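A.B. asks: Structures incoming, each one as structure tokens.
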Structure P
Amino acid sequence: MKPINLDEQRTVAVELVAQVMLADGMLANREVDALDRHGIAQLLGVPRDALVEAVIERCQWALDRSGPERTPRLVDIEEFERTLDRVTDPELRDLVCRAMLVLAKSDGVISQPEQTLLRNMLTRWEIPLEQLRD
């Protein structure tokens with residue numbers, strides 16, 4: 001795979017953040033509040049609108065892949081891992097981990113799908129949870 005530049009990696013980072021925001025099937029007001037309160041868009045180096053658009057696109061993605069009962073499929077680990085592999089900048093990886101952890105915790109419960117994404121990301125990127133505590 002051809003390495004992608006930092007701007008493209010930021011776009012991918014936004015996709016990852018959108019995935020964790022919708023992993024539990026709900027977009028909680030507290031998640032959106034946390035997004036703004038922590039300045040996550042600015043930290044990732046993207047406009048806030050880019051994050052909102054990514055969340056909308058992720059909703060459409062889930063609906064497009066819904067089963068016969070129209071139950072959206074919110075988490076696709078293989079797709080998530082391919083997306084993770086597109087972010088190679090260590091500082092951006094650290095920011096994405098921190099952002100996803102903050103957003104997953106913001107509604108008071110880290111759901112099983114959120115835990116799965118977080119665990120998979122930390123393992124794949126070889127980032128110890130302790131590194132995110134400071």
Structure Q
Amino acid sequence: MKIPRNLRYTWDHEWLVVDDGNATVGITAFAAGILGDVVHLRLPDVGTWVEAGEICGEITSSTGAGALYAPATGRVLEVNPALTDHPGVVNSAPYTGGWLFRPRVENIAGALSPDAYAAHCAHSRGECR
């Protein structure tokens with residue numbers, strides 16, 4: 001599994017990329033693979049303030065439900081409207097069409113480099129690169 005080099009990652013398997021103070025957030029392919037088929041998402045509402053490391057939503061998959069953690073602190077500017085009707089895009093295109101939400105970033109806490117994230121995956125449940 002390829003880990004995009006232009007992104008930053010969290011211990012909880014979210015990714016983010018920041019451009020001019022706005023971030024795009026999603027879950028990694030590693031996380032999507034562990035979850036199985038994503039069938040429902042509860043994402044933060046536009047305008048909601050999210051705190052880095054805190055629960056901001058939920059992902060329901062064929063294997064159960066799990067928390068979604070905010071990788072950055074800030075106000076949510078946009079959520080991915082395509083995921084309402086097609087949550088499986090998170091599995092098929094986690095780094096492109098399967099992005100989750102976009103906050104205006106005030107703070108990023110503990111973002112991992114691609115190499116550090118690869119090491120984390122290898123330690124967690126098997127290798128991902």
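A.B. asks: Taking 41, 36, 28 as the value of Cα extents along the principal axes in Å derived from one of the structures shown (P, Q), identify that structure.
C.D. replies: It was calculated from structure P.
A.B. asks: Another question, then. Thinking only about mean count of other Cβ atoms within 10 Å over residues 76-83, which of P, Q has the largest value?
C.D. replies: Max of mean count of other Cβ atoms within 10 Å over residues 76-83: Q.
A.B. asks: Given -5000 as the derived value for helix-only ellipticity at 222 nm (-39500 (n - 2.57) for each DSSP H run of 4 or more, over all residues; to 500), which of the supplied structures P, Q does it correspond to?
C.D. replies: Label of the originating structure: Q.
A.B. asks: Taking semi-axes √(5λ) of the Cα gyration tensor in Å, for residues 20-59 alone from the coordinates of each of P, Q, which one would give 21, 13, 9?
C.D. replies: Q
A.B. asks: With relative contact order in percent (Cα under 8 Å, 6 or more apart) as the yardstick, tell me which of P, Q scores highest.
C.D. replies: P
Every read-out reported here was derived from the displayed coordinates using simple, explicitly stated rules and does not represent laboratory data. Just so you know, these numbers come straight off a predicted model, no measurement behind them. Cβ atoms are built from the backbone, for glycine too; each structure is taken alone.
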